[in-house]
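Student: Have a look at these structures, which come just after this line.
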Structure P
Amino acid sequence: MKRTLLLSLTLIAAAAWFSACNQSAKTKEMVKKELIGTHKGKDVFLLTLTNKKGNIIKLTNFGARITWIEVPDRNGNKENVTFGFDTFESMIKGDPYFGSVVGRYANRIAKGKFTLDGVEYSLALNNGPNSLHGGPGGWHSAVWNTEDGGKSKVPTAVFTLKSPDMEEGYPGNMDINVVYTWTDNNEIVIDYTCTTDKKTVLNITNHAYFNLHGAGNGDILDHQMVIKASRFVPVDSTLIPTGELRPVEGTPFDFTTPHTVGERIGENYEQLLLGKGYDHTFVLDNKEEVDATVYEPVSGRLMEVITDQPGVQFYTGNFLNGRMIGHGGKPYNHRTGLCLETGHYPDSPNHPEFPSTLLNPGETFKSQTIYRFSVK
């Protein structure tokens, strides 16, 4: 009897060991990790995630960023549809935000100042008179800790970071966890989790640029947009919100029905002139699963954006000028990429009428954004 029990336990243990080894091998097939450089004394890795359809995305722990998204068109031809660079050296020298996780506060804070409980905090001014994207030493510039998804059955990468109290002027020690999952349905699922030990403000996003023709292959003016937002956030000459939430109806900002990016971008409308194109937060209605769609009719590629956040910053690459050379030696010219950065509104800490961006000790911030790729 004891021998039978011992044999059974041995077989169970062997099966568990084999299953663990098999899963480990599958994980290595789904997530490949290679060293591409060092920065600030830390190793920088490139992670290649491959789903069951054979489509890949590439991530790096420098800025916890997306640097490659390779998906097929309606004829099965694959192209990379996001901005990035071929080497770590060019990444360091290039645009600091391409595909990166941006924090502690994505977007702008007026005059680099906000007040919490009577204490005024001062931030670096890195965008004219304002602070942008967490300052020059924000999370986009950090080397994050990284690991694969372990027992996950789909390709997954986990990035973690500790942001110390008063880093770039923000109060509180913050722990940040960002998980990228690349599903077999060609969805990039981004899960954010943040905690703090002191009252602070938080607005986290991903700053990927997209061109569904293929990155560097012409402009995005023919891309057809839908944004499920009945209002947007007007700004002043320094792109700081005026406080108004303006209805999109009757304006070039009405994307509740399909319009191409270029259809109205050149109109003599004061907000387009201030932003030199679209560079505004749209107030999402959050009534349907999909909050925004981008369709490129030549390739047939479709991107859907799904988020639990109250807004999305729609930016049309107005300040791209061709000086940055991306994947395959292709320059990133004016309006050759668009961003849909999910999150809160700009300068919310100075606008109590906006949805709150406060995070208190004992609370856990959780959010999810999905970029889903398909064809039609």
Structure Q
Amino acid sequence: MALLVSAFYFFYFAIIGVYVIFMPKVLATVGYTPSEIGIVFAAAPLVRFAVPFAFVRGLKLDRTVFNAALGLMVAAAASLFAALHHFWALLSVNIAFGIGLSLILPYIEVIVLELIGKARYGKVRLFGSVGFILVALVLVKVLTRPDTALQFLLGTTLFTALFGYIIARHDAKSKTEPFDPDNVRTFSLLTHPGLWIGFLLMQVSFGPFYNFFTIYETAHGISMEMTVYLWSFGVIAEIVLFYFQGPLLHRNLHRLLEFSAVLTVVRWLIVWRFPDHLTLLFAAQSMHAVSFALFHTAAISHLFTLYPQKRLAQQFFFGISYGLGGFIGAVGSGYIYQYWPDKLFLAAALTAAAASAALAAGRGVRTST
């Protein structure tokens, strides 16, 4: 199972690599404005936020729904070729793509945490980072026209669906909690508001990075190839932390979340003040190991012990943070970059500071197991 999950992570995050590094630049190349790019990239996160509420109402994230999500994701990736030059069509396809993405990763994450455990999670998850960095290094060399990026996106989506389908066949043997409508109805975000607000704001702060870092740096004189190296360096730091993070996860997970948020403030301030200083930019990218990798693992591990509704908790984590947070971050960063481009990463730093304050306010939460 570890090998299958590693392959899934490799191709899933290769999709993310194409999507966040190259697609904004592709859309800018074919004529979209920054605000339009922000809206397009906000569609998938907004759907990711909305989908978990359907499961509170009684829908079950089982193998059938998971496989349907895989099929929808593949169909949406294939449709991008026809939709690229038409705003409303592109927006619709991105919504469908977002539905697929919103369902498949929470399903896999619970299987991994149950069968592999949080201490070994990073050594499997790091293959996703490898996929992200490899697709970036390859695509930057061959990206000569928009269709090339779309071909890479479709190819990585097909392999993700293949390995996801194989893993789902094994899910019947896992120890995932049985579906209990009463148990689902007792799930509440209000029992730990500071935690959820921190998750939300932390991801909002990543909006400028995920949607405009490539555009922002190339506008400040950094070449496209060097920008990809910056992305790649951050992912290398992430891989190192994923491999060695096991002992850290035996510490207070909430404190780890707070520390990650504070370091993220420093990271965005560096990018804001020194957008063309390569040494400092690489230093800022090294912080990705903590601001993303450690924060992500600490968050899903904390929720895994905090809530008995484990799969639903993971869905809401992805929905609240990468969903609603990603939506607000994408739309907000689009408008900030269009009207106040020099303040883009200052806004990110202030948002990460607010996330840190929310997490500190929610300190003292005790896990249920």
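Laboratory data are not the source of any read-out in this text; all were calculated from the coordinates shown. What you see is a predicted model; the values in this text were computed from it and never measured. Cβ atoms are built from the backbone, for glycine too; each structure is taken alone.
Student: Tell me which structure, out of P, Q, gives -3500 once helix-only ellipticity at 222 nm (-39500 (n - 2.57) for each DSSP H run of 4 or more, over all residues; to 500) is calculated.
Tutor: P
Student: Given that distance in nm of label points 7 Å out along Cα→Cβ at positions 75 and 219, derived from a single structure, equals 2.5, which label among P, Q identifies that structure?
Tutor: Among P, Q, the structure yielding 2.5 for distance in nm of label points 7 Å out along Cα→Cβ at positions 75 and 219 is P.
Student: Of the structures labelled P, Q, which one yields 31 when relative contact order in percent (Cα under 8 Å, 6 or more apart) is computed from its coordinates?
Tutor: Q
Student: Please state which of the structures P, Q yields 2, 9, 17, 18, 17, 14, 10, 6, 4, 2, 0, 0 when P(r) over Cα pairs in 5 Å bins from 0, in percent, for residues 51-202 alone is computed from it.
Tutor: P
Student: If distance in nm of label points 7 Å out along Cα→Cβ at positions 107 and 259 is calculated from each of P, Q, which structure is the one that comes out at 1.9?
Tutor: Of the structures listed, the value fits P.
Student: Hey, another quick one. If distance in nm of label points 7 Å out along Cα→Cβ at positions 291 and 339 comes out at 2.4 when worked out from the coordinates, which of P, Q was used?
Tutor: The read-out comes from structure Q.
Student: If Cα extents along the principal axes in Å is calculated from each of P, Q, which structure is the one that comes out at 85, 56, 42?
Tutor: Checking each candidate, the match is P.
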